[in-house]
Structure 1
Amino acid sequence: MVFASLIVVAVAYLLGSIPVGYLLVRFFLKQDVRSIGSGNIGATNVLRSGNKGLGAATFLGDMLKGCLAVYCGGLVGLALAPDALLRNMQALAALSAVLGHVFTVWLHFKGGKGVATGFGVFLVAAPSSALCAITVFALILLITRYVSLASILGAASFPVFALFLVQGERPPFFFVVQFVVPLIIIAKHHENIRRLLTGTESRFGAKKPA
C-alpha cells in the first residue's frame, strides 16, 4: 500500500507540475510569462500577454493535467494495491497534482494558484460538485469581473456541493481532501484577498496587474 501510494504521488505530482502557461508563452511568444502582469503562470496572467487563445489553452491544459493525474492515479493505485479504495487513491492523486501545479519543481517550486488544476482533479473525482463549483465561479466572474473573487468563492463552494452530491463510498481521506484542496487554492489568493479588502484589486480585462 505504501509503495502504491508513493507511485501515485509521484505520477500525479509530475503531471500537475507541468507548467502549461509558461511553456505555451515561451514557445509561441518567446516570452517568460513570469515577467508579465502578476508573474503568475496561470490562465489569467497568460491572457495579459495579449493572446486570448493561449489563455484559453492554458486553462484547458491545466484542467486536463488535473483530470489525467486523478484518472491515472486511480488506475495505478488499484493496479499496485488492489485492496485500496479507489477514492482514496483519487484523492491522493488530486492533492498531489494540485501541489505539483502550485509548487512546480520545474520553476523552483513557484507555480500557479491551482484553480484550473483543482477543477480538473475534481472533475474526475467528484464531477457533479466540480461542475457546480465552476458554475459559481462563472457567475461571480460575470457579476463582479473579479477573477480572484470568483476563484475564491468557487473553491469555497466545492466542499459544500460535495457534501450533498458525492455518491457512494466517501472514505475519511477523500472527505478531508475535498476541503484541503480548496483551502490551498484560497490560501494562494492571499494577496488578492488583501487587495479585495482594500479595494485595489483589478477587474478582469483591466490593464493593471492583479
Structure 2
Amino acid sequence: MEDIQKYITNLRTDYGIHGLDEKEVATDPFVQLGQWMEEAAKAELPDPNAMVLSTVSSELQVSSRVVLLRGISDAGLTFYTNYLSQKGKDMEAHSKVSLNFFWPQIERQIRVVGDCQKVPAEVSDAYFNSRPKESQIGAWASAQSTELSSRSELEKVYDDLTAQYANEPIPRPPHWGGYCIEPKRFEFWQGRPSRLHDRIVYNREGTSDWKIGRLSP
C-alpha cells in the first residue's frame, strides 16, 4: 500500500498538445461537441462516446457510472438503459444530472450539466431494433442493479430467452429505453502546461442564446 501511495503522490502529466480560445470555439456548444467527438474518433480513441453519468438518489446519494452516448441533436444528448436500474430510479427521483467525457490521449474533457427526460417510445423502439440480437436478449435477461445469487443464474435466463426468441423478433422491454439530457451548461477543458488549463464554458438560461466565458483553471 505504501508503494502505490508513493506512486499516486508522485504521478505527474504535463499537458500541452492543444490550446483552446474562447474566440475560436463554435458559438453553439453542440457543434463544438461534435467537432471534438470527430477528432476523438479520428484519433482512434477507445469508446470516444463513453461518458460518466452522475445522478442523485431520493436519499440524495450521488452515484456515477459510465454509459454510452447514442445520439446528439438540438434536443440534447441521448443514451439508453434499464429504467428500473439504480440510475433509472435516481433520474425518476431527480431529473438533474451531469455528464463527463474524458479523452486523456488528446488531453480533453467535456462536462455537461442538465435535466433528463425519457425519449418517446418510438425513438426507443427504433434504437432497440437496431441493436444486435444478443444485446436485445441481454436487455430482457438483466434485472439491472438487482442482486444475483451467481453468474449462472443470469446465464440461464439468457439461454432460456435465446431459445424463446430463436425464430421471432424480439420486442423492446417496457422497462428499457432512452433518456435525453437537455444541457444547461457545457464546459470544454483542454489540458495545458503547468496546470494552466483552458476551460471554456457555455451557459444558457431558458431559451436564450448560449453565453461563452472562460474559467480559471
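A value of 5.6 was computed for distance in nm of label points 7 Å out along Cα→Cβ at positions 23 and 175; which of 1, 2 is the source structure?
Of the structures listed, the value fits 2.
Of the structures labelled 1, 2, which one yields 20 when percent of Cα pairs over 30 Å apart is computed from its coordinates?
Only one of 1, 2 returns 20 for percent of Cα pairs over 30 Å apart, namely 1.
Going by distance in nm of label points 7 Å out along Cα→Cβ at positions 167 and 191, which of structures 1, 2 comes out largest?
Ranking 1, 2 on distance in nm of label points 7 Å out along Cα→Cβ at positions 167 and 191, first place is 2.
Of the structures labelled 1, 2, which one yields 25 when relative contact order in percent (Cα under 8 Å, 6 or more apart) is computed from its coordinates?
2
When distance in nm of label points 7 Å out along Cα→Cβ at positions 39 and 55 is compared over structures 1, 2, which one is greatest?
2
Of the structures 1, 2, report the one carrying the highest value of distance in nm of label points 7 Å out along Cα→Cβ at positions 95 and 199.
Top value of distance in nm of label points 7 Å out along Cα→Cβ at positions 95 and 199, among 1, 2, belongs to structure 1.
Using the calculated result -9000 for helix-only ellipticity at 222 nm (-39500 (n - 2.57) for each DSSP H run of 4 or more, over all residues; to 500), pick out the matching structure from 1, 2.
This figure was derived from 2.
Tell me which structure, out of 1, 2, gives 26.9 once mean count of other Cβ atoms within 10 Å over residues 119-126 is calculated.
1
Which of 1, 2 yields -0.43, -0.56, -0.63, -1.09 for log10 I(q)/I(0) by the Debye sum over Cα atoms at q = 0.12, 0.14, 0.15, 0.24 Å⁻¹, for residues 71-158 alone, as computed?
1
No lab work stands behind these numbers, since they all come straight from the coordinates. This structure is a prediction, so every number in the text was calculated from the model and none was measured. Cβ atoms are built from the backbone, for glycine too; each structure is taken alone.
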